[in-house]
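Q: Heads up, there are several structures right after this.
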Structure P
Amino acid sequence: MTPRLPETGHLCPTGALTFDRITGALTGSTGREALLVQALRAGARISSNWSYRGFAAGCRLLRPFAPDRTIQIRLTPDATFSFPFADGYWSLLLDPHYSYERDINLFFRSVADADYTLVDCGANFGYWSTLVTSQLYGSHASIAIEPSSRNFAILSANARLNGGRFQPLHYAIGAEAGTARLSGSKHEAMSIADSISGNSGDGEDVAVIPLDSLIGTSLNPNHRHVIKLDVEGVEIAALRGGTKLLETDCVLICEDHGNDRNHTISRHILEQTQLKLFCFDPLSRRFEHLENLSALDRIKTSTNWGYNILATRSPYWQERIEAIDADKIRDSGGRPLI
């Protein structure tokens, strides 16, 4: 059977190019753009069989034929996220079956009723800030921190697109205030790690702030926080700059990458902090409390995938994490989120 093209808008679009993940409708597109979207969706579905390996390369092949414009993705009734057309990282969202960071999506949906502020470090284009500030996720406040100038421009555009309901800040996160060199060939993997280790290289100079500097300015120390730390190799330095914030009623989310068999960030949290560590276990379908790292040897099965861990010293957050049931939270189609 020939796949049906998405519904399209005007042949000569006057409005934004928008894909609605809820209805599957594509509006504001030309015929060529609709075909390119169909090709991207097909590529996402095919590459899902290999953990999406090769999808970004396919996007690069299509890019010469793609328009120089952004595409907007309607994630929820009041959350819209935009990025450059044929982007090799975010275009996976054109496949309605794809769910970005399923375990963290489950966490955020499960704690929608909690009263917290999101500290979105390494926010990139603002995906999680866009969602967490939406009604479905609890309409929480969010501070979106991003070091890359190019990424920050798109992040700020997404804040405006969603009514200015989250605050973008143009900084890198580190152990202490200063300046560092930001480098990287992919927008989703920009890092100051080389600069910290003494290798400057190409890139841009960025201002660095410690997490603790947000206390009393952007953050109330008596409020609850969710700190999502996606800082590409400088997580431990960021933790050292956030000791006071981590003593508040907060939960930390960070990535322990599948290709790191030493589980470096998880090991540091277990051995060097007072935080309790949790990771989603696909066998129990719950976030399990990890008292040692042996479970991660089993859970981390893909070397090109990131595995998120949660860490907290808060009894409130520990109780909320342990109560999460993956089978109770459903997507718009009635399917489990994970």
Structure Q
Amino acid sequence: MSKDFFEALALLEKENGVEAAVLVEKISSAITKAIKRDYPDTERISVIIDHENNVFEMALLKTVVEGEPEDPANEINISQAKTYKKRITVGDTCHIPLDKSKFGRVAAQSAKQSIRGDIKEINRAKLIEQFGSKEHECITVTVTKVEPNRGTVNLLYDGTELYLFRNEQIPGETLVEGDIVKVYVVQILNPDRKPIIKISRTHKDLVKRLFELEVPEIYDGTVEIKAISREAGGRTKIAVESKNPDVDAIGACIGPRRSRINAIVQELNGEKIDLIGYSEVPEEFIAKALAPAEVISVTIDDEDAKKCTVIVPNNQLSLAIGNRGQNAKLAARLTGFKIDIRPEFENTIKGIND
């Protein structure tokens, strides 16, 4: 039975990714409780599980006495004790082995249920420990399976399987088994019960983390990311500001021969990225945010309501608005202003607001 027990223990360790020593501690506790239910009056119980040497023993411990025991549950007569160990004397502790094969279905089932509950708690604690420091960070994962019908992508990170659902995937991107990609850890849901690690490739902060990884000046604080707006799979606008007058924020983000920006674009499946120089002057910031369109003027109509009117050359109107209003919407999100875009020499055209 010991062989079967340790084979089952090894399988349990492999399937749950829990160290054998931790499992042994939990199993010993569960078995001790189960024995207590079968022998409620026994005060001392021994459970030995040595997974390195494949030793599995359980016993009741009784004090050896002369004559008839006053407490049979915890005492044993010297003559009876010698049937278990010849060289034993009064006052010694006698180990009375329990037959593992006849341990009792109820006790075994109870231990099994307790172990199952313990493993769930171990796995919960392990997941929280593993991803607690990764929340709101970017991690590198490997695609292990793609489910076309559900649209879910299975990912592997440090031995843990994660799930990237369809609505968190970049539109138009096709992931295949073996791909290595970066995802953003949005949050840990249900941390006190059954934790779920929510990850995303559409979250705007994924772009922020990628820039921090690729641009040393952002990582060390020389260049600051002031705002980001994103339509995953289409375009991202990111406003940056340099804290050092000798450092060009946009140039730092682009990198030598566009190496830094190209690496990020590639990671995001070709998503367009507009780098915007941040300005504390709203009119300047709004004009820059509408890039690549040229802007003639920006008028703040209502500062409290954050409304403005932007005039652009006639031939820049469609560019300023963008396909399906994308450029104007992203500019509005980036600046926090509702932007009414009008052509220079035509009747007023209703603006595109976020």
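Q: Given that FRET efficiency 1/(1 + (r/R0)^6) of positions 77 and 141 (r between Cβ atoms, R0 = 30 Å, to 0.05), derived from a single structure, equals 0.00, which label among P, Q identifies that structure? Let's see the in-between values first.
A: Numbers: P: 0.95; Q: 0.00.
Computing FRET efficiency 1/(1 + (r/R0)^6) of positions 77 and 141 (r between Cβ atoms, R0 = 30 Å, to 0.05) on every structure in P, Q gives 0.00 only for Q.
Q: One of P, Q was used to calculate helix-only ellipticity at 222 nm (-39500 (n - 2.57) for each DSSP H run of 4 or more, over all residues; to 500), giving -10000; which? Please report the intermediate quantities before stating the final value.
A: On the way: P: -7000; Q: -10000.
Structure Q accounts for this read-out.
Q: Mean count of other Cβ atoms within 10 Å over residues 69-76 computed as 18.8: which structure among P, Q? Walk me through the numbers on the way to the answer.
A: Details: P: 18.8; Q: 15.1.
Of the structures listed, the value fits P.
Q: Related question: Of the structures labelled P, Q, one was used to calculate P(r) over Cα pairs in 20 Å bins from 0, in percent, giving 30, 60, 10. Name it.
A: Numbers: P: 30, 60, 10; Q: 22, 34, 20, 16, 7, 1.
So the calculation was done on P.
Q: Out of P, Q, which structure matches 5.8 when distance in nm of label points 7 Å out along Cα→Cβ at positions 93 and 181 is calculated?
A: Working: P: 3.3; Q: 5.8.
Considering all the candidates, the number was obtained from Q.
Q: Let me ask you something else. When relative contact order in percent (Cα under 8 Å, 6 or more apart) is calculated for each of the structures P, Q, which structure yields the highest value?
A: P
Q: A further question on this structure: Comparing percent of Cα pairs over 25 Å apart, for residues 53-220 alone across P, Q, which is largest? If you can, show how the numbers build up before the last one.
A: Values: P: 37; Q: 59.
Largest one: structure Q.
Values in this text are rule-based calculations from the coordinates and carry no lab data. Note that the coordinates shown come from a computational prediction; the quantities given were computed from them, not determined experimentally. Cβ atoms are built from the backbone, for glycine too; each structure is taken alone.
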